[in-house]
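Next up, some structures in structure tokens.
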Structure I
Amino acid sequence: MGTGEGLTAVLRVRMGLHDAHYGGALVDGARILALFGDVATELLIRLDGDEGLFASYDSVEFVAPVYAGDFIEAQGRVVKIGRTSRRMEFEARKVIAARPDLGDSAADALEMPVVVCRATGTCVTPKAKKRR
């Protein structure tokens, strides 16, 4: 882990029934974007000493479904640093899959994580808020 471009952060979270928004316990994509926001906040704190602000997403691609009971690992990486802007890339992977077809509490640890979402975005730390 570096202190500038290339700096990464990872967050692993279990999706619960409270995260399910659609039939079949399907989790809303906005929940994954919220994880990316938390990862971005950690990166900004490590880089600038302040939470900063998420200014925009340039792209968001949902590529696989997420269900209640799945464990999602969200990762972000700083790829470019401007005066106040920080361009970041994000990826969320399913590392444990719920298996309600086998039982209420059944789940599989996946040998190969499944990418569920990719995104790029820009965060800003106002100059007056930067401590580093």
Structure II
Amino acid sequence: MTQKNTVSSDTVWEELAGYSRAVRIGERILVSGTTATGPDGQVVGPGDPAAQTRYILDKIEAAIRSLGGQLSDVVRTRIYLRSVDDGEPVARIHGERFGTIRPVNTLVEARLVGDDYLVEIEAEAVIGAGG
């Protein structure tokens, strides 16, 4: 039987809603939709989609690393934006981090939970996919 390992980033929502920041099953790592929520529970970078995206991608990378992967193992990202008008600054930051990795990607305008959240990103990684 394949072992399941989980990691938490200790936000209030993970315990309240009963989910993990990321789960590793075999060589696959799945990262939950991630927002720019700091350790104090406050939004990081309110009003700044690029700052939120940087923080989110750092949080996703930390979760993947804690489960034995690396950012280059990411094979899929899904980006949810409060407003499609924020698409370019978010895409630029995504491109800075994933420009050579080139995972498949989906970008969707969505009604996000929490007025100050402009971006939410989820990711999937496969250990060893990065070479």
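Here are some notes:
- Between structures I, II, the calculation of FRET efficiency 1/(1 + (r/R0)^6) of positions 12 and 68 (r between Cβ atoms, R0 = 25 Å, to 0.05) yields its largest number for I.
- Test item: helix-only ellipticity at 222 nm (-39500 (n - 2.57) for each DSSP H run of 4 or more, over all residues; to 500) calculated as -8500, pick one of I, II: II
- Set I, II, criterion Cα Rg over 2.2 N^0.38 Å: the highest-scoring structure is I.
- At a computed 3.6 (distance in nm of label points 7 Å out along Cα→Cβ at positions 4 and 100), which of I, II: II
- With respect to mean count of other Cβ atoms within 10 Å over residues 92-99, the largest value across structures I, II is given by I.
Taken together, the values in this text are just the output of simple stated rules run on the coordinates, not laboratory data. Here the structure is a predicted model, which is why all the values come from computation and not from measurement. Cβ atoms are built from the backbone, for glycine too; each structure is taken alone.
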